[in-house]
Structure 1
Amino acid sequence: MNRPSLHDPRGAQGRAQGVIGLCARAGQAVSGGSGCEAAVRGGQAALVLLDGGASANLRKKFADACAFRRVPLYTLEAGQLGRAIGKPGRMVAAVKPGALADTLRSLLDGRTP
């Protein structure tokens, strides 16, 4: 009898990408520069995801904002963020506080959720 494997062949990065997509579909993620900036300033962001292909100006803008507000900032591989949320070309996304944000933070930090 074959049992389903509990091991995820995609690894932690693949699982993180799946959780990012789930956050977007559940309405727990805001994408785009102005929406994310408002979420960080308003205290509505548990973490911010930045695409590796983002411009230096955008990276500095969110690095400064996240450092000031003490919001964790994670940089993903180029193109990975847009693919995960289903909106190609998006360079930044903010995830709202909650269980999905906690799971995503654990995966991105390399811990088991």
Structure 2
Amino acid sequence: MREIKYRVFYEGRMYYSDDVSITDFLSVRLGDSLLAGFINRFYCLYHLMEYTGLEEIYEGDIIKRNDFYFVVEFIDGCFQEVNPHNSKDRCPLYLHDYTIQGNIYEHADLLEGK
């Protein structure tokens, strides 16, 4: 069974499991601060990302395999590596020879023109 942990991107900073707790569906506690907001990609105050259980890979990470970049997303009940330029080009995330390049919030430039 995989360890359940999260990280949150909020106001330009990444917070990891030691600082993050989920209080209910719409709220996250970062240390002493309670954040309420929507959890989605279209409008939100913070971005919640779940640990995949593989190495230190989380949702929203940009990974590189065989000179190609992929974004890690949770789709159809499993974590998947998704081509950032064609979301239909995806497959389940398995333990391959990945290197973590960054994440979509702090390193979006890695996906431009790749």
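Given a computed value of 0 for helix-only ellipticity at 222 nm (-39500 (n - 2.57) for each DSSP H run of 4 or more, over all residues; to 500), which structure among 1, 2 does it belong to?
The read-out comes from structure 2.
State the single structure among 1, 2 that was used to calculate distance in nm of label points 7 Å out along Cα→Cβ at positions 76 and 100, giving 1.2.
Source structure for this number: 1.
Give the label, chosen from 1, 2, of the structure having the highest value of relative contact order in percent (Cα under 8 Å, 6 or more apart).
Structure 1 comes out on top.
When mean count of other Cβ atoms within 10 Å over residues 12-19 is compared over structures 1, 2, which one is greatest?
The structure with the largest value is 1.
One of 1, 2 was used to compute P(r) over Cα pairs in 10 Å bins from 0, in percent, for residues 28-91 alone, and the answer was 19, 44, 28, 8, 0. Which one was it?
Considering all the candidates, the number was obtained from 2.
Values in this text are rule-based calculations from the coordinates and carry no lab data. Predicted model only: the values in this text are computed from it and were never measured. Cβ atoms are built from the backbone, for glycine too; each structure is taken alone.
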